[in-house]
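Undergrad: Take a look at these structures.
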Structure I
Amino acid sequence: MAEELTKQELHNLAMNIVGKQLKEDGFEFLGVNSKLKKDPQFVALKNKELHFIIVRAISYPQDATAYDPVFMQTIKEHASKFDAKTYYAGVGLGHGSDYGKPVLKNEDYTLVYKGLQEII
């Protein structure tokens, strides 16, 4: 029987998805932190501007685009000390044939990712 991905494995998968998009969009990574509960996940440079990016792996039934506004405001305040922009990247992950089921090791997965959301 196939095993479910752990929280860390889901987080790593979400980081890979977001990291690939950032690279394709021309971001240069200054810092990457893939440990759970260590924020931000990416500190990146693009067009000489600093960006702090928070990545979260989200499972059904949670909304991948919903974030904790109090927490994100705290990150934004920290980022402002560095004159950095702040973004949230929520990555919805589910089983390949049924988004409502957990992701299993070595099996297809379903992805709900709408890109970076700037925290203003």
Structure II
Amino acid sequence: MQGKHLYEYAILRVVPRVEREEFINVGVLLCSKKENFLKCKVSLDITKLKALDSEADAQLFENYLDSLDQICQGKANGSPISQQDAPSRFRWLTANRSSMIQTSRPHGGFSDNLDATLEELFQLFVQ
């Protein structure tokens, strides 16, 4: 499979009330270890968020998702996680946790174009 990049992806979820275990898909994380590639694409649909919890603080979720994006980009934002290599950041971001921002289990695949694959996965699972 020359020219193909092995990648892993996970779906980002917002869980406004963790005790209810209801969530909406808000984005995709895509990582390729060999390419040292880690990107995310995120879009929070406020209408869906309010349908799950009418009192949810949309700005709080947007702030959390922005922090997650900065970690993906490896921006020095005071977080030691953001300084690790892309695969380590992906593992940290996809670690199982009970919080308002969660991910699916990672899934794998092959791609000729990682950016295009990220967009395809985003359209499939979020839009």
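None of the figures in this text is laboratory data; all of them are computed from the coordinates on show. Since the structure is predicted, the reported quantities are computational estimates derived from the model, not experimental observations. Cβ atoms are built from the backbone, for glycine too; each structure is taken alone.
Undergrad: Match the computed value 24 of relative contact order in percent (Cα under 8 Å, 6 or more apart) to one of the structures I, II, and report its label.
TA: Computed on structure I.
Undergrad: Work out the source of 1.9 here, i.e. which of I, II gives that when distance in nm of label points 7 Å out along Cα→Cβ at positions 30 and 54 is computed.
TA: I
Undergrad: I have -10000 for helix-only ellipticity at 222 nm (-39500 (n - 2.57) for each DSSP H run of 4 or more, over all residues; to 500), calculated from one of the structures I, II. Which structure is it?
TA: The read-out was computed on structure II.
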